[in-house]
1. Taking distance in nm of label points 7 Å out along Cα→Cβ at positions 19 and 147 for each of I, II, which is largest?
2. If helix-only ellipticity at 222 nm (-39500 (n - 2.57) for each DSSP H run of 4 or more, over all residues; to 500) computes to -23500, which of I, II did it come from?
3. Say we calculate relative contact order in percent (Cα under 8 Å, 6 or more apart) for every structure; which of I, II gives the highest result?
4. Given structures I, II, which gives the highest value for distance in nm of label points 7 Å out along Cα→Cβ at positions 11 and 91?
5. Hey, semi-axes √(5λ) of the Cα gyration tensor in Å, for residues 27-130 alone derived from one of I, II reads 23, 19, 15; which structure?
6. Quick check on the output: 3.6 is distance in nm of label points 7 Å out along Cα→Cβ at positions 139 and 179, derived from one of I, II. Which one produced it?
7. From I, II, which structure was Rg and Dmax of the Cα atoms in Å = 16.7, 55 calculated on?
8. Upon calculation of mean count of other Cβ atoms within 10 Å over residues 43-50 from the atomic coordinates, which of the structures I, II produces 16.6?
Structure I
Amino acid sequence: MKNYKYYIGIDEVGRGALAGPITAVAVLSDSLKKIFKGPIKDSKKLSEKRREELFKILDEKFVWGLGQVSEKMIDQIGIEKANFLVMEKAVNNLLKKKEIDLKETLLLIDGNRMNSYKLLTTNYKLIVKGDEKISLIASASILAKVSRDNLMKQFHQEQPSYYWCDNKGYGTKAHFEMIEKYGLSEHHRN
């Protein structure tokens, strides 16, 4: 792989949720050195406590950008376009914090869904299970998951009936039961 001046790890969370936004984070680094001791883990495979501990460390260590696309926008444009848009927003928000030349930057994106889409630059690499292979993508995954989870906890304060503090908007049995009982909220996707 060609050497680049910068690397940006990108991952999204919330794609499969029933409620809440899709969220992505783009994390900037000048190297691909391993960030974590031990095996790299997808944020979903870490305990909530461990994710929150790592969030604090990563937030201090890296410049990163957050992107979110609301449930209403997802309903309008579809999840595939929302997935591209949220990553672009994350990169743009990162670039507001640190001005870099994207021609000298490689974007490392978790997944395989960008084949027909150019994300601000032609310098990107799709990596299936990238959040388990590349620590920069794992870092983006952790930052995105904790950011989205915190938002869903705020939504829970407004509407505790849906148990968003526990299910984070995903389709658990209790969540489906509450939808059956109360119907869809303004935070649900149609």
Structure II
Amino acid sequence: MAQNSTYHHGDLRAACLRAARELLEEDGSAGLSLRAVARRAGVSATAPYRHYADREALVSAVAAEGYRELAEHLATAHPVPSTPDDLAAVAVAYVRFALEHPALFRAMFAEPCDPTSEERVAATAAISEYVRGIVRDAFPGVEDTDALATTVWALVHGLAFLHLDGKLDTSTPEVVADRVRASVFALFAVAPALREAIAAR
């Protein structure tokens, strides 16, 4: 595609995001830069700066897209999760998303981002609230749902990266799902004993 101004208002941003996603999938984050995105999108080297001040701003926009796609993926796995079994199914979907989109997932959580990006902050907050909502519905008797939601997210997120980094078996989707479900249920199995131990202090 020739480097020209064929993108009318609104198209350049979408073209840059699409190019960034393609570069991530091909080369990982190492190959992602505004200059590389411009080349891939077929625009001038300065064109992406109309929408992104720097690489972190671009990564933030990509991450925000990823968070929205992750939220849709989790909702598809279980539209109205309200039980521990539902929560385990959502956890499996979370890890599966990471394995199906490894470069995007790393960009979402392991790449420096623009802390002032309203789009990214809003998308992250939506995921966080989604997890808190599941925990509130699945465990109505728990007083500190925020703490439990953080614990659950940390567990599932850790499982995602352990699988991504080859520390856990990913030979089949069934093996992954069994491991994730077992880990989630193990957490809730020990929760009553932990509460009793804390109360006895």
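1. Working: I: 2.2; II: 4.9.
The maximum falls on structure II.
2. Values: I: -13500; II: -23500.
Matching structure: II.
3. With respect to relative contact order in percent (Cα under 8 Å, 6 or more apart), the highest-scoring structure among I, II is I.
4. On the way: I: 1.9; II: 4.7.
Greatest value across I, II: structure II.
5. Details: I: 23, 19, 15; II: 30, 14, 10.
Traced to structure I.
6. Working: I: 3.6; II: 2.3.
Answer for the origin of the read-out: I.
7. Details: I: 16.7, 55; II: 19.8, 71.
Value 16.7, 55 for Rg and Dmax of the Cα atoms in Å corresponds to I out of I, II.
8. Values: I: 13.5; II: 16.6.
Answer for the origin of the read-out: II.
Every number in this text was worked out from the coordinates using simple rules, so none of it is lab data. Owing to the predicted nature of the structure, the values given are computational and were not obtained by experimental measurement. Cβ atoms are built from the backbone, for glycine too; each structure is taken alone.
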